[in-house]
Structure 1
């Protein structure tokens, strides 16, 4: 296994992590910002007001995009398993 192979595998893994975590993080950020603005305007400081909408939004995103995320993860894992002979051979 060469340094290039390791760097390529790590780069692909980090890219996949970004693709899979991105939608949930972006939705959480947007919902958190909207709730923060609402709290600032109304002077309501309640912890559950920020927590529950974020959880609900992330759950909806996982329901909508979960199939795509799981498909990408399975595809990447299959690619890794299929590349084991080439990695062992040093190609």
Structure 2
């Protein structure tokens, strides 16, 4: 995976875990002590978070920071594609 792909994976993982736990961006910001704009930039892949920022987000979500990263090259890209596909299907169903 390229650095850009890893950043996209991390961004998607944070957003996905937050949504799975039914936590709003604002609530996560309060828990992780960061601005909503900063979190938005992380979740959209516009900002590359530092290790300490990832640890704060993970603590706030009550997960290990490892959950933000792919396990292996081949498996992770397939899982991300499937998760993205499922998210698109859910969005289309709402139309």
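Ranked by Cα Rg over 2.2 N^0.38 Å, structures 1, 2 are led by 1, which has the greatest value.
Computing helix-only ellipticity at 222 nm (-39500 (n - 2.57) for each DSSP H run of 4 or more, over all residues; to 500) across structures 1, 2 gives -22000 for structure 2.
Between structures 1, 2, where is distance in nm of label points 7 Å out along Cα→Cβ at positions 8 and 64 highest? Across 1, 2, distance in nm of label points 7 Å out along Cα→Cβ at positions 8 and 64 peaks for 1. A value of 47 for relative contact order in percent (Cα under 8 Å, 6 or more apart), calculated from one of 1, 2, originates in structure 1.
Just so you know, all these numbers are worked out from the coordinates, no wet-lab data involved. Remember, predicted model here, so these are calculated numbers, not experimental data. Cβ atoms are built from the backbone, for glycine too; each structure is taken alone.
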